[in-house]
Every structure is written in structure tokens, then in C-alpha cells.
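> Below you'll find the structures, each written out as C-alpha cells.
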Structure 1
Amino acid sequence: MGKTLLEALGEKNQQEVDSIVRVLVKGVAKDYAEYKELCGKIRGLMIAQDHIEDLLRANREDGDNE
């Protein structure tokens, strides 16, 4: 069974979070403003990931009830 669109989107979000975290860990942010921006991107992606996981869970539960 292939990945659903939501699963693929969730994986893409996680890849982006991992990429940003690598930048932060390396200390590459040129100033505090860039650091804050990167942290904000991670926060936004994690919020989106929570929504995706909620939708996937609800979809699985709907399938179980059929």
C-alpha cells in the first residue's frame, strides 16, 4: 500500500524540520533575528505536523468504524 498524500506531506515536513535543526546545531545563523526566524519555521512545521497526525488518526478511526 502506497503513502497517502497526508503521510507524504508529514514526511516532507519532518525532513524540513531536520534540515533546519542541522543549520541551528551548526551555529550557522548569522544573527539572533535569523535564529528566531528558523525557530519560528520549526514551530510552524511542528504545528502543521500535529494537524496532519490528527487527520491521519481520525481517518484511521473512521476506517475502523466501517
Structure 2
Amino acid sequence: MQIRTDLERCISAGQCVAAASTVFAQDPDSGLVVLLQENPPAELAPQVKNAARICPARVIVVEED
């Protein structure tokens, strides 16, 4: 699984961090999403997919291997 984010569209809602804090964080200055793991392990797939689903700006793209 590979994760990509679109910082241009991020609205700093923080839903991704709430859903998968080991994969996503927020920049303390801008509030934008920070990708902590570009290729998270398979066991995190449910949390990552949930984060992508609940992101209000739809900036998270999950690509399956």
C-alpha cells in the first residue's frame, strides 16, 4: 500500500490524524497533513482507508500494491 496526499487541497481538518495517528500528523505551523509513513504495513490498512474516506477535502490517495 502506498499513500499520497495533496497538500494544495488540504484544509487542516485533522480527521486523518484522529483515524491513523501512526501514519498521519499535522504540521504545527500550517495545520496541513504530514505523511509519516508513505508505505505503511498492511495491518494499518483499515485505519488508513478510513482516514481517506473521512477526509473532508479528499486529499488522501491509497494505492494498493
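> Looking at structures 1, 2, which one was helix-only ellipticity at 222 nm (-39500 (n - 2.57) for each DSSP H run of 4 or more, over all residues; to 500) calculated from, given that it came out as -6000?
Considering all the candidates, the number was obtained from 2.
> For which of 1, 2 does Rg/Rh (Cα atoms, Kirkwood Rh), calculated from the coordinates, equal 1.16?
Label of the originating structure: 1.
The numbers here are math on the coordinates, done by the rules we state, and not lab data. Because the structure is predicted, anything quoted here is derived from the model rather than measured.
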